[in-house]
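Take a look at these structures.
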Structure I
Amino acid sequence: MTKSTVLNATHRARGARMVDFGGWDMPLNYGSQIEEHHLVRRDAGMFDVSHMTVVDLRGDQVRPFLRQLVANSVDKLKVPGKALYACMLNPQGGVIDDLIVYFMGESWFRVVVNAATRDKDLPWIEAQAKAFGVAVQERPELSMIAVQGPNARAKFASLLSAEASASVLALGRFAAAEVPGPQGPLFVARTGYTGEDGFEVIVPEADAVALWEALEGAGVGPAGLGARDTLRLEAGMALYGQDMDDGVSPLEAGLAWTVAFDEGRDFTGRAVLEAQKAAGVPRQTIGLVMDEKGVLRHGQPVHTASGVGEILSGTFSPTLGRSIALARVPGGELGAVEVDIRGKRIPVRVVKYPFVRDGQPQPGALA
């Protein structure tokens with residue numbers, strides 16, 4: 001049965017085109033996907049991300065538990081409120097899910113996991129937590145709204161009291177705070193999935209519609225999953241299930257920067273990753289830009305000097321005005337790279353991603 005967020009009727013009342021996304025009835029767009037994309041790049045847009053799963057971890061051994069659970073090091077989290085992007089791995093080194101860990105106190109960490117992976121994530125987390133006596137509490141009564149764009153923080157803060165506004169505007173990147181909102185308490189994190197500045201706001205479900213409407217009144221426009229996908233791909237952000245999965249290691253997925261081989265920490269999958277690193281990663285993830293007309297799409301073959309790979313995520317970039325993609329190809333030299341589009345090999349440029357950062361094309365993205 002398809003699930004829906006508390007904002008479902010609000011989306012429909014605004015003419016949203018709804019689609020099934022991981023078993024959830026979610027807005028694809030409210031009219032023009034490209035206009036919504038530009039709204040976030042140039043001003044402020046908001047997304048209903050209440051389908052994401054919020055999980056609170058509590059107990060005296062939460063930090064030791066997370067040292068084992070994720071490949072990044074939670075010991076980087078020294079100040080309450082700080083956050084960390086990490087991958088949760090299986091014993092074979094594959095990515096069970098990518099998630100954000102929030103350090104709220106030595107006995108309370110919060111994690112947010114993907115909606116489509118909830119049914120495998122929670123049993124895995126609960127099974128690993130038993131040995132540490134950690135309580136795992138899903139928070140289905142909470143909703144989440146992402147407010148993103150160069151003007152997003154100021155427009156959101158305008159809805160708060162002077163004290164709460166000052167608190168959220170003082171947040172550094174990848175940090176969170178609990179503040180009073182117009183209706184009730186808010187958990188505000190300076191994180192996002194668009195490559196723009198902004199907040200992800202966790203709000204009691206009962207207050208979500210009122211917050212959405214207040215944001216509209218402050219000049220924040222709604223945006224759907226379509227714009228969220230083009231924004232995240234321009235920002236070089238991976239999508240679970242498409243750019244990585246439990247058969248791909250973070251080293252192969254272009255996420256080596258999320259793996260901390262700190263001494264004395266035996267996280268799940270570490271031995272496999274160490275062996276892979278020593279032998280040379282068999283597959284690599286690269287960024288591609290196509291200057292010719294056409295669109296790079298998932299599944300298209302990618303020809304390199306070392307062999308054939310495929311497009312993982314591909315789209316037309318509204319910011320760059322050309323097609324971009326993430327591709328997984330064999331390790332080794334790339335040489336001249338071509339993509340097979342309906343039987344014709346088209347030359348593409350290999351570029352370092354992100355393709356766009358803070359609304360601006362990055363070096364090499366435009367030839």
Structure II
Amino acid sequence: MTQKTVLNATHRALGARMVDFGGWDMPISYGSQIEEHHAVRRDAGMFDVSHMTVVDLHGARTREFLRHLLANSVDKLKAHGKALYSCMLNEQGGVIDDLIVYFLGEEFFRLVVNAATRDKDLAWIEQQARAFGVEVKERPEFAMVAVQGPNARSKVIGLLAEVDRERIGKLGRFAAAAAQGPHGMPLFIARTGYTGEDGFEILVPEEHAVALWQAFADAGVAPAGLGARDTLRLEAGMNLYGQDMDETVSPWEANLGWTIALDEGRDFIGRSVLERQKAEGVKRVMVGLVLDDKGVLRHGQTVLAGNGAGEILSGSFAPTLGKAIAFARIPAGEPGDVRVDIRGREVPVRLVKYPFVRDGQPCEGI
């Protein structure tokens with residue numbers, strides 16, 4: 001049965017086009033997906049991300065547990081509220097999921113994991129937590145709204161209780177804090193996002209979610225759907241789980257080597273495989289592609305390089321650039337000229353370093 005967020009009726013009242021996304025009935029757009037994309041790049045847009053799974057971990061050995069569970073090192077988290085992006089791996093070094101972990105106390109950490117992977121993530125986390133005596137508690141009573149864009153922070157801060165505005169205004173990137181929202185509603189505000197723009201991802205008790213959404217709308221924040229969220233994150237060079245990586249792909253092969261911490265004395269799940277891959281080199285790599293001619297790059301298209309064939313992972317028209325871009329996985333080594341098979345026609349593409357867009361502007365060489 002398809003699940004619905006607490007904001008489902010609000011989306012429908014706005015005329016949203018709804019689709020099934022990971023078993024959730026979610027808005028893909030409220031009209032023009034491209035206009036929603038531009039609203040986030042140029043001003044501020046908001047997304048219902050209440051389908052994401054929030055998991056709280058409690059126990060004296062929680063940090064020790066996360067040192068074992070995650071490829072990135074939670075020992076980087078020393079200040080209350082700081083956050084870390086990491087992959088959670090299987091024994092073969094494949095990515096079970098990517099997630100964000102928040103440090104809220106030596107015996108209290110919070111995870112936010114993907115919606116489509118909820119069941120397998122919870123099962124894996126609970127299985128691994130038993131040996132450490134860590135309590136794993138899902139928090140379905142929270143809704144989540146992401147407000148993103150160059151004006152997002154000022155619009156959100158303007159709606160907070162006056163006593164919280166200066167403190168939240170000083171919140172650093174990848175950090176979170178509690179605050180009071182409109183009408184005194186309790187909020188957990190994280191300066192994180194999935195668009196390449198500044199902004200916040202905000203946890204709010206479900207009973208306040210509709211009022212919070214309306215407050216943002218009244219402040220001039222534009223509703224945006226999953227369609228715009230996808231083109232924004234692709235332009236920003238951010239992976240989508242299940243498309244750009246999965247349990248058969250290691251972080252090295254997903255261009256996520258920067259999330260691997262091979263710190264001394266920490267035996268995390270999948271470490272030995274990652275060390276071997278680093279020493280020997282991976283056989284396939286993830287790259288960025290730009291199509292300067294007309295056409296669209298789509299998931300599953302064949303990529304033809306001088307050293308072998310690969311495939312498009314995420315691909316789309318990029319509204320900020322006015323051309324098609326993609327992630328692709330191709331054989332490691334010198335690729336030579338690269339082409340994509342689009343309906344039987346071999347179309348030349350440029351291999352580039354991503355992100356494609358930063359701070360609302362095309363990156364150099366794009």
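Quick check: 0.85 is what I get for FRET efficiency 1/(1 + (r/R0)^6) of positions 42 and 186 (r between Cβ atoms, R0 = 35 Å, to 0.05), calculated from one of I, II. Which structure matches? Checking each candidate, the match is I.
Work out the source of 4.8 here, i.e. which of I, II gives that when distance in nm of label points 7 Å out along Cα→Cβ at positions 10 and 266 is computed. That value comes from structure I. Among the shown structures I, II, from which was the value 2.7 of distance in nm of label points 7 Å out along Cα→Cβ at positions 122 and 202 calculated? Computed on structure II.
Read the figures in this text as sums done on the coordinates, not as results from a lab. Quick caveat: nothing in here was measured; it's all calculated off a predicted structure. Cβ atoms are built from the backbone, for glycine too; each structure is taken alone.
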